[in-house]
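Student: Structures are listed in the sections that come next.
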Structure P
Amino acid sequence: MENEISGIQGVLAGAPWLTAAADGKVGWALQQDFAEAAAAVLVGEGHENTIYELSGKPLTQEELAAALGEVLGKEVPVQQVDDAAYAEIMAGAGVPDFVVPILVEIQKSIRVGSLDVESKDFEKLLGRPATPIHEALRQIVDGLKQNS
């Protein structure tokens, strides 16, 4: 979830939620959830040769923006763009030239469903699902407001 901080900062500054991912879904989760799951594996037993797929509930960019809007108490418009426009906007926002193609590829990957993975592995490892999206966004927004 924290990899969306720059987008959240943009929304806080009045920008729309920008995406080239169309209706692709992502199973966002907080770093804290990933850290707790990793700790459970490191200190637990029976995890040898086991692969875990850690994912929150898959959501579209529209659903994420709507959840962010609920947390902020305002509508968050979503600006769907093509890859070229996304790259141009990212470059114009000061993203380093070598990073822009990486961000575009991430959007493409989301768009084709590569990150649309639903898993119960957080529940197996933590005894609970990943932090719900509204709570995760609230934590991030509160952290951004405290640091500004």
Structure Q
Amino acid sequence: MQPTILSNKHNYIIYDGVCVFCNYWVNWLIKRDRKDLFRFIPLQTKLGQTLLSERNISSDKIESIVYIQPEQAYFLKSDAILNLLRELTPWKYFALILKIFPRQIRDFVYDLIAVNRYTLFGRHQQCEIPPSAIRQRFLLEEFD
């Protein structure tokens, strides 16, 4: 299978498109992404599934955000959060503080929230369609 070509101009965030909590944080990131660095891909889309498969990440039981820096690396769980926060001023300093905690502790807290996200925050019936003002920030083949 030919790998999916991602533009080097952007970093990519694969997130749970039906998760209310996840959608809140996507909108939070968009408001703070002054460099237009991030593009967002719901894991429920064909592209999201393809990108996970290419990285040998099972889409069946994924309980993590996936942060992809093309031609560099990808990150899961708390490492994904810390690496994307490092791209946002002044949040990069917060990421440096959180990095003090060992990954096992950070991922334990991440997993606790991730596994209970629907119970705690709710779930949409389908992926939200982003408003037209920010739609170009999303890679949604269904809406192109």
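Student: Here distance in nm of label points 7 Å out along Cα→Cβ at positions 98 and 130 was calculated and came to 2.9; which of the structures P, Q was it taken from?
Tutor: Working: P: 2.9; Q: 2.0.
Source structure for this number: P.
Student: Next up: Quick one: relative contact order in percent (Cα under 8 Å, 6 or more apart) came out at 38 when computed from one of P, Q, so which one is it? List each step's numbers first, then the result.
Tutor: Details: P: 38; Q: 32.
Derived from P, not from the others.
Student: Identify the structure, out of P, Q, from whose coordinates FRET efficiency 1/(1 + (r/R0)^6) of positions 10 and 50 (r between Cβ atoms, R0 = 30 Å, to 0.05) was calculated to give 0.95.
Tutor: Values: P: 0.20; Q: 0.95.
Clearly, the read-out refers to Q.
Student: Here helix-only ellipticity at 222 nm (-39500 (n - 2.57) for each DSSP H run of 4 or more, over all residues; to 500) has been calculated and equals -11500, so which of P, Q was it run on?
Tutor: Values: P: -15000; Q: -11500.
Of the structures listed, the value fits Q.
Student: Once distance in nm of label points 7 Å out along Cα→Cβ at positions 26 and 42 is calculated for all of P, Q, which comes out largest? Please report the intermediate quantities before stating the final value.
Tutor: Numbers: P: 2.5; Q: 0.7.
For this comparison of distance in nm of label points 7 Å out along Cα→Cβ at positions 26 and 42, the top structure is P.
Only the coordinates and a few stated rules stand behind these numbers; no lab work does. Since the structure is predicted, the reported quantities are computational estimates derived from the model, not experimental observations. Cβ atoms are built from the backbone, for glycine too; each structure is taken alone.
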